[in-house]
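S.K.: What follows is a group of structures, each given as structure tokens.
What follows is calculated from the coordinates using simple rules that are stated; it is not laboratory data. The model shown is predicted, which means the values in this text are computed figures rather than measured ones. Cβ atoms are built from the backbone, for glycine too; each structure is taken alone.
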Structure 1
Amino acid sequence: MKKIVVILIVGLYIGSIFLVNFFGLKYAAHVMTEYVSQIECNTIESLSGEEIDYYQTTEDEDGQIEKWFKIKFIEDEYTADEASLANNPNTFKIVCSILPDNAKNKTVRLSYYEDRDSYIVDEESMTVTFLTRGSIAITIQSTDGSNIKEMIVIQALKKI
């Protein structure tokens, strides 16, 4: 009886090795996906490279922190056509840091109220071009499913 049990165990062991190799079950390493944990937008840049830091933070009704930027609006006749926008000194690039550095998906989406008479937002290059004085509130949100947000307000004023 004892020999049969030993033979049965050895047979099952050899059979399991055969079955695993036959069906191709292999070890697959599990790769941890890193999600965005923070979005930081502490500066915006003019097209000439001048950095403008935020000057204050406020809290909205939902408890979200908003960073406020002031820019000097230069009065001139600028239209919404591409040639005029390329030379518009009222164009500013939103500069964001996405943390952690090894996050798998670092793309973000911009949410804002659209007003093509006051400003034009290019989401691909993350630029805002002001056509008139005014302000824009922008929510920058991760697209990886973590729903991390950064809220900024840019004010275009004639004089600072």
Structure 2
Amino acid sequence: MGTFARRRLVDILNGESRDDLARRFSETEAAPEYAPIPKGTYNAEVSTGELTNSGTGTPGFTLGFTISDGEHKGRRLWHTLWLTPAAMPMTKRDLAKLGIVSLDQLERPVPPGILCQLAVVVRTDDDGEARNRVTRYEVLEIRPDSTADADFAEPGAAGGNGGAA
């Protein structure tokens, strides 16, 4: 069995001092263990979209949502859309709600600013663990991407000011 070099803090700090990290570590309260959020309807922004495989290898696309208001603001929920023949009609329907209409779009980041209303339930899995499940979502609003504004364009890019004053 070969040996490997174990990484040290200095290897990962990106210029931050070990003392600063040690102080922040000692001053930070540990986060509480989160129980599933109660069954209900929540407003949430789409925060991620990633290709995935189930434990058995089934291909899918997992959406990450961040609750945007209320008591559970900031909590994260995930919803996987499966890319199997049986699930494809529902997957295409749900992806189209987000403006994703081609398979190639699954390899790109989900556009920012998509606010959805989620229907969330609590399910108990075979292992006895209670988990949240997003049963459906509807897009409420697609906020404009502020970085798409001409003021944010690269100098010389279409729509930008080309560096002129």
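S.K.: Among the shown structures 1, 2, from which was the value 27 of relative contact order in percent (Cα under 8 Å, 6 or more apart) calculated? Display every interim value, and only then the final one.
M.R.: Working: 1: 27; 2: 19.
Of the structures listed, the value fits 1.
S.K.: Between 1, 2, which one scores greatest on distance in nm of label points 7 Å out along Cα→Cβ at positions 30 and 102? Can you show the working numbers first?
M.R.: Working: 1: 1.7; 2: 4.9.
When distance in nm of label points 7 Å out along Cα→Cβ at positions 30 and 102 is calculated for 1, 2, structure 2 comes out on top.
S.K.: To test your reading of the models, identify which of 1, 2 gives 51 for percent of Cα pairs over 24 Å apart when calculated. Don't skip to the answer; put the middle values down first.
M.R.: Details: 1: 51; 2: 57.
It traces back to 1.
S.K.: Which one of 1, 2 has helix-only ellipticity at 222 nm (-39500 (n - 2.57) for each DSSP H run of 4 or more, over all residues; to 500), as calculated from the coordinates, equal to -5500?
M.R.: Numbers: 1: -5500; 2: -3500.
Here the read-out was taken from 1.
S.K.: Okay, next question. Could you tell me which structure in 1, 2 was used to calculate distance in nm of label points 7 Å out along Cα→Cβ at positions 14 and 126 as 4.0? Display every interim value, and only then the final one.
M.R.: Numbers: 1: 6.3; 2: 4.0.
Answer by label: 2.
S.K.: Next question, about the same structure. I have 3, 12, 21, 22, 19, 13, 7, 1 for P(r) over Cα pairs in 5 Å bins from 0, in percent, for residues 62-133 alone, calculated from one of the structures 1, 2. Which structure is it?
M.R.: On the way: 1: 3, 12, 22, 22, 17, 11, 7, 5, 1; 2: 3, 12, 21, 22, 19, 13, 7, 1.
This figure was derived from 2.
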